[in-house]
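None of the figures in this text is laboratory data; all of them are computed from the coordinates on show. Not measured: the values here are computed from a predicted model. Cβ atoms are built from the backbone, for glycine too; each structure is taken alone.
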Structure 1
Amino acid sequence: SQDQEDRSFLRERFLHLLKGIQGNRTHCKMYEKTEVDATFQLSDIDGQNFLVSNLETPMGTQPQAILRCADIISCSVDLGTGEHKI
């Protein structure tokens, strides 16, 4: 059906986006007025969690962490051509 084709197309674009931002610095605004910076590594299969490295938080730096999308308001990714919001 057309709906299934549309979902498949959008899923493929989303996966290309995730691959394209892998290894890029990311700035995330979180709930509770927290902002963090990290290097994006990958997402789980549902896109509900992001694995990041070098997570810089107000409490210090973590070498690796998982960010839950439910805790994120917005993210900006530095693609080398300027920031892009996702």
Structure 2
Amino acid sequence: MNPFDTSLAAYVEKRTGGAVRVGPRFQEDKYQLNLTYSISRITIQNVQNQFTGMLTEGTSIQSSFSAEFARDTRDSIWDPTRGTRLS
């Protein structure tokens, strides 16, 4: 049996959290730098006995930071007819 098979209720997982993204645009919005911080609280409960060696009940915090640089030369973000967006 696989504890990650979505057709089985081998455990209960609850996640709460969020993310914040900030960053400037420059050179007439052609370039963009995004910095993102995210944090999640993950709780694992009710692990079936056959999976206690693979999964541990409890709560953990997952946190990450990422950066993205993008170049956007599209003529329109809603209905582009030419240009590209590279990130």
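Given a value of 0 for helix-only ellipticity at 222 nm (-39500 (n - 2.57) for each DSSP H run of 4 or more, over all residues; to 500), point me to the structure among 1, 2 it was derived from. Among 1, 2, the structure yielding 0 for helix-only ellipticity at 222 nm (-39500 (n - 2.57) for each DSSP H run of 4 or more, over all residues; to 500) is 2. Each of 1, 2 could give distance in nm of label points 7 Å out along Cα→Cβ at positions 26 and 50, but the derived value 5.8 comes from 2. When Cα extents along the principal axes in Å, for residues 34-73 alone is computed across structures 1, 2, the figure 55, 16, 12 traces back to 2.
Quick check: 99 is what I get for volume of the Cα convex hull per residue in Å³, calculated from one of 1, 2. Which structure matches?
Source structure for this number: 1.
Where does the value 3.5 come from, among 1, 2, when distance in nm of label points 7 Å out along Cα→Cβ at positions 10 and 58 is the thing being computed? Going through each structure in turn, the value belongs to 1.
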